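Read the figures in this text as sums done on the coordinates, not as results from a lab. Nothing here was measured: the structure is a model prediction, and the numbers come from that model. Cβ atoms are built from the backbone, for glycine too; each structure is taken alone.
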Structure 1
Amino acid sequence: MTDSALETWRDDAAAGSVPFSEAIRTGTRQVHEEAETSDFMARMLDGQVALEGYAALAAEHWVIYGALEETAARLAADPVVAAFLDPALERLPALEADLAVLVGPDFRGGIAPSAAAHAYADRIRGCASWPGGFVAHHYTRYLGDLSGGLALGRILARTYGLVPGEDGLRFYDFRAIPKPKPYKDAYRHALDILPLSTGERERVVEEARVAFRHNAAVFADLGRRFSATG
């Protein structure tokens, strides 16, 4: 987002003319696109990343979602956070089932998550004392999973010969949410009615930008470690 666009968004947000969900979407658009169009993700979408690279991505996610769902449990009683928590979203058990297939039953000893993934996880855990910041990370991960993540799962099934919804691809299976669009609409409505001041909302948007930057750093590291399959 350019400086002038950011100022316009801030003016509109301060005037109360922008729903909070739209403010987050608009305020993170640029960093979101930068993460989505990373070299690693572009190659993965083209089927040009070896299975080992996909396994490494799952290992990165295991660290990140471990922090996210651990922090969610700590904040479950907080009224700001509680509206967004849903067992149907939780990904950690699915990731562990996937890694047991991709790496092996003792996957914990066979993976080496990056410093970028651990930094991302640390940032999430640091929001245990700031519910609004945690919501920024929750939004960034789970709404993405229910959008582009579903399409990515179908691509990965074709690339690696995996069965959608089975071990190896459970992370991308949201069978408990059969209609993602109304679910996402309800999630955005919950964002819109959060009892946050304008200043706090701006802080949350900035934390969502931070989350996307961390995600981009994870992809950049994976891109350096895993070249194209050729």
Structure 2
Amino acid sequence: MWQSDIHGQYQDLLRLFEYGGYPPAANYLFLGDYVDRGRQSLETICLLLAYKIRHPDKIYLLRGNHEDAKINRIYGFYDECKRRFNVRLWKIFTDCFNCLPVAALIDEKIFCMHGGLSPELEHLGQIKEIQRPTEIPDSGLLCDLLWSDPDARVEGWSDSDRGVSCTFGPDKVSEFLDKNDLDLICRGHQVVEDGYEFFRQKKISDNIFSSKLWWGV
């Protein structure tokens, strides 16, 4: 089971485990954005990390764009750490986030990340070459994997309204899947009405938003 964008909604995370099963009874791939916005980012990330330590082959944690000191310094996680404990704890989590992987491959056919494709990404081997620990740069492959979005109105690549990274059209999705012998791209990063949706011919399972607060239920 893959999930994304918990955003500090600890009770939603518990409901997710109650529904799908607690590790090690079930396998989970989380696509990032564990912190910020919600009130219990610390409980959320601590539980996920504890499960990762206890059952490393049952739970996998990818990095989202909010697992970045530049972002969570602004959107709540820094303030929560400082208010409840101290800034040193936030720095420890920053070091942890800088070590998280940014993509996963399921059964050699499903390519998973938080954001999306990049004009710099030609083959999956490039991702293995990303050195960790690392901060998230303002542009380039790593930035795009955590920030880019699909856009059905776009052909090729286009600038993003977010002011960072890019958007990509259905043609780029098909091109990448065909070139790398993949069936599906699975991502998070955007809010959708039902918590998930498919983008153009079911080639992207888009926006696996797990927090009820952020998708309106």
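Please state which of the structures 1, 2 yields -9500 when helix-only ellipticity at 222 nm (-39500 (n - 2.57) for each DSSP H run of 4 or more, over all residues; to 500) is computed from it.
For helix-only ellipticity at 222 nm (-39500 (n - 2.57) for each DSSP H run of 4 or more, over all residues; to 500), the value -9500 is produced by structure 2.
So if we calculate mean count of other Cβ atoms within 10 Å over residues 51-58 for every structure here (1, 2), which label has the highest result?
1
Suppose distance in nm of label points 7 Å out along Cα→Cβ at positions 123 and 171 works out to 1.8; of 1, 2, which structure was it derived from?
Answer for the origin of the read-out: 1.
Kindly point out which one of 1, 2 the value 35 was derived from, the read-out being relative contact order in percent (Cα under 8 Å, 6 or more apart).
1
Once distance in nm of label points 7 Å out along Cα→Cβ at positions 35 and 99 is calculated for all of 1, 2, which comes out largest?
Details: 1: 2.0; 2: 1.4.
Greatest value across 1, 2: structure 1.
For mean projected area of the Cα convex hull in nm², which structure out of 1, 2 has the highest calculated value?
The structure with the largest value is 1.
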